[in-house]
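Listed next: structures, encoded as structure tokens.
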Structure I
Amino acid sequence: MKNHNFIDLFAGASGMSEGFIKAGFNPVAHIEMNEEACFTIKTRSAYHYLKSENKLDVYYSYLKKEINREEFYKNIPDEILNSVINVEIDDNSIKDIFKKLVKEKGNIDLIIGGPPCQAYSLLGRHHDNIENDPRNKLYIQYGRFLKEFSPKAFVFENVPGILSANKGQHFKNLKTYFRKLGYEVYHDTLDASDYGVVQARKRIIIIGWKKESDFGFPDFEKSEKKYTVNEAFQDLPKLKPGEGYQYINYKEQKNKYLEKFNLRNGIDFVTQHISRPHNKRDLAIYKTAIRKWNHEQIRMKYPDLPEELKTHKNESSFIDRFKVVNGTGVSHTVVAHIAKDGHYYIHPDEEQCRSISVREAARLQSFPDDFYFEGSRSAAFKQIGNAVPPLMAYAIAKKMKDLL
């Protein structure tokens, strides 16, 4: 079976790409504006190359900081590193991008990706001038790639808010535009927790097919059961607030969840298990929130706090700013705000009493443990929060490959 070629637009940390590569697709380019995310993609592309060459020991040396990034990249062909294009897709850059990819014309089976979704999210709508936000029109740039490379199909991912933005007009315009480019367009809402991800994460998936090969909206295979956050975290060493390890051995054998979805991925140590520090007041709040959730299944609201733990008088907005991750079920949605503070992602274990680590956030998003996020701790959290869960992407990719 041939490897179908794809381009990943607005690639982020390449979570979506990871699922498609696992399903046997071949990435010819990733395009992303954030520099740290681009280094993450390069490092992951290096992993896939070294795996194909049976040289993963070089990758593990890098994870353990035995060699630096510059030395590590010397082991990777330039064509692989250069396939990651660090640029913002706009009217000024798009022609140069097409020049770099000129050899790929007629050679692309699929385009994937989701433009930045802040403009469509409910949080984003608090901005005064949201209707004129240029991010609302990024689907036009996406469409220019469809016009240039004429893939058989595309997969476009975004937040549910895209359906209702500007009273539904944006979505209507998007569908009309893609149809004018020669694609039949379908959409549905998927929940990542249906595909092995221990997180309730709803996303709009838009599928486009060239009119001569129209398969409608595919029926993606769901996981038979939902797993829990505690199962996803079970083998990770316990951490105190502010404690962390670039790499550390697992504390126990993998369980059925980790085995089934291959999150440990053959590696015998875990990377980036790093937690952020917290002050005494926050820790006291966390402990209150954890106890209330674990013992009473009640979400603590800000007005419920003892007076000595309150820091402001606003008790009517954002009253659920402290939230414990549900250990016995799936997590609430992981978003990029996790880079700012950990209040909304408190670890369910009272003994640890902290916000979740970088690796725990990655596990909630279903990234395998040998997936390395470049940049600072905050940069890693942001990349994880913005990502498409690889397990959900894999479910989409398997079906798309069958149909292609």
Structure II
Amino acid sequence: MNELNYIDVFAGSGGFSEGFLRHGFNPVAHIEINKAACFTLRTRAAYHYLSAAQQIEIYRDYLKGKINRKELYSYIPEKIFDSVINAEIGKDNDRIFESIDRLAEGRKIDLIIGGPPCQAYSKVGRAPLKHKKDDPRTKLYIQYGRFLKKYQPDIFVFENVPGLLSVAGGTYFKNLKMYFRRLGYCLEAGIHNAFDYSVIQRRVRVIIVGWKKSIDFNYPDFPVSEKKFCRDDIFSDLPPVGINEKRRFIKYYNGSNEYLRRYGIRDDSGFVTQHITRSHNQRDLVIYRFAIEQFEQGILIRNDGIPDEMRTQKNVTDFLDRFKVVGPEPHTMIAHIAKDGHHYIHPDIRQLRSISVREAARIQSFPDNYFFEGVLEGEFLGPAFQQIGNAVPPLMAEKIANKIKKMLCLKTP
């Protein structure tokens, strides 16, 4: 069939979009407020362009630091980057719509994907993330709907946390359903665990799929992966590193394995980038050692169970699993990892650190050639961790994209 065009709203670093790109969808626009994430989207676009042009060595030179970002971008036609729109949805809608109209060049928008920031709906989080009254983020679905109203795609996919269905007694979800139905769409929601779709992470998300009332669609059945993998499948080939590791790239420590090959995590470059780590103070490292020792005995420590002489924080009522070792089936990656790594302690006591940027990216199923940018070159820790924590895992997105493509190919008005 003809090319399937989509818009990615609240695009982040592009994890959701990556899954659809892998199934041949054409991105007309990515809209994202965060400037660093927009650089990541542009760099990923450069990767796809150079890969298709059989000039991947240029991209690898950038990963190794042989050329800078400006030089990398100089090899890419400007129109490739035009699809990345750095703007605030809601505040800048007129400018966004004008840009999309120009980029679409009269082509039909078949699909809209994206998920508004989820913290306002989340039931899990640290004390500062507790819900505040009248949080404007709870109504960002209205802005999503404005894209549906203008571009009238046949189908949309909306990702968020399960709390969307139940927070405030389910009021937000009820309002969302009524609003989208007024716009002419049927919709259903399903709760899915990324672990069932080859992502090595227990990450539960709600996936809302909506379609025009005039089209005979049903909520898709996403087939789960039969074979399960674990943390060691994504950690075992990465070289041991200590705290404050800042090398631009590093050679793999071990050969590849079934998981890394099957899902394209590793390529044939022979090196990995952004296997970099943050600094830690000695008091936190004492707690890390204690947490790992307890973990090896099958005990998950709670903040109120840390010995008084060791504890660094007085609060023993909120977020009791503040210090947490990454287990064989890693727990949910959240954006707070940008602030500290206490919730993601590496299980190897000999390394005694929190996980690296690349390890976090692998937990989220990003391939090793996915490079996370900062606003400034060399600013790779905080911005990278934030983008990774907020992302839709590409492997989960790929499974969704596969079913959505089949639905659109079989569309019967």
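Rule-based calculations on the coordinates, nothing more; no lab input. None of the values given here were measured: they were computed from a predicted structure. Cβ atoms are built from the backbone, for glycine too; each structure is taken alone.
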Value 108, calculated as volume of the Cα convex hull per residue in Å³, for residues 304-359 alone from one of I, II, is from structure II
Distance in nm of label points 7 Å out along Cα→Cβ at positions 72 and 288, calculated, reads 4.2; among I, II the input was structure I
Distance in nm of label points 7 Å out along Cα→Cβ at positions 160 and 232: greatest across I, II for structure II
